[in-house]
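Structures incoming, each one as structure tokens.
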Structure 1
């Protein structure tokens, strides 16, 4: 499988980009990954890159976007920060991916059993982690059930996963409100911005509308 060039990237619509990622995840799950010569793709991308998507995900070592979506070198931009939230730097990176480099799709992908989300649920205070988890706390507050304080901690995995999903939704909202550039591209149909959740127990990715 060859690396994407400008013509191939241009031919991929935002909706087709989602299907490419879904198909890649299915190949990953069924152990039928595409046949790629990664060293050859290194050579093919020496003069430029034409990824069709940008994926914002967590730094969690169990969630490498290129692997779980079965993509090769030059296929996707991968932005990673614990808790997959956006700030000025992440937004600038994704704006570059779409407006400058031509990507058609932005995916915000959270995951189950997220350590950063657990830290937010438990009000962890430790070095710079304190500031990091504060970015996720609005998602904790937005999940109203259960109401009992002892069930709103990292020990309740259902609660943690509900917060992880809400955190993806919050990140999508922040992306649109804090990046007029990406919002305009989405409104014009140039890109799609979608949420997803990776299940660390089985490797599957669920996309949200």
Structure 2
């Protein structure tokens, strides 16, 4: 963590500001969200708000980064060698799908797509805190699992991106196009089962068949 980020976190009203900004960005998007509205939602003065974040872009990127780190903290301990890959991947897929179907994720994606042409730093922050962080985390697990003989992967970054895309199957297109905004547990389970099964069909280590006895 940078010194600047550490300094921000030292403030006692940091979480208050982040939670207020999160609600405003989800409800109003980036363009319509004002620092006045965020200060009101957070229950802090504008002076306090600006003492943490001098501009809206920095606040937006911190809101997104904080949410992604919160999601990562909920993940299973990938380094636990006793957990089979199927269980780890199913847990990871469940967390990803839960995030992808949230109002927050949809709002952040739309903000990123809309604002990145004007403010490239928003797109970079979105990518670094989201897809890039996910790739690194999954890649670290894949390397460890392969060292234990549990997976067989040639390109760890590609495999991480593939697994992430498998978890987005059907769901993301329907949400982004406004076709569907809520998914049943049966629909979510179908996506997770398909993602894990397809990934392990490509990268899983198959047990050698038993030699029949005479």
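Nothing in this text is a laboratory measurement; each read-out follows from the coordinates by a stated rule. Computed from a predicted structure; not experimentally measured.
A few remarks follow.
- Read-out helix-only ellipticity at 222 nm (-39500 (n - 2.57) for each DSSP H run of 4 or more, over all residues; to 500), computed value -22500, structure in 1, 2: 2
- Structure from which -0.22, -0.72, -0.93 was derived, log10 I(q)/I(0) by the Debye sum over Cα atoms at q = 0.07, 0.13, 0.15 Å⁻¹, options 1, 2: 1
- Structure (1, 2) behind the derived value 23 of relative contact order in percent (Cα under 8 Å, 6 or more apart): 1
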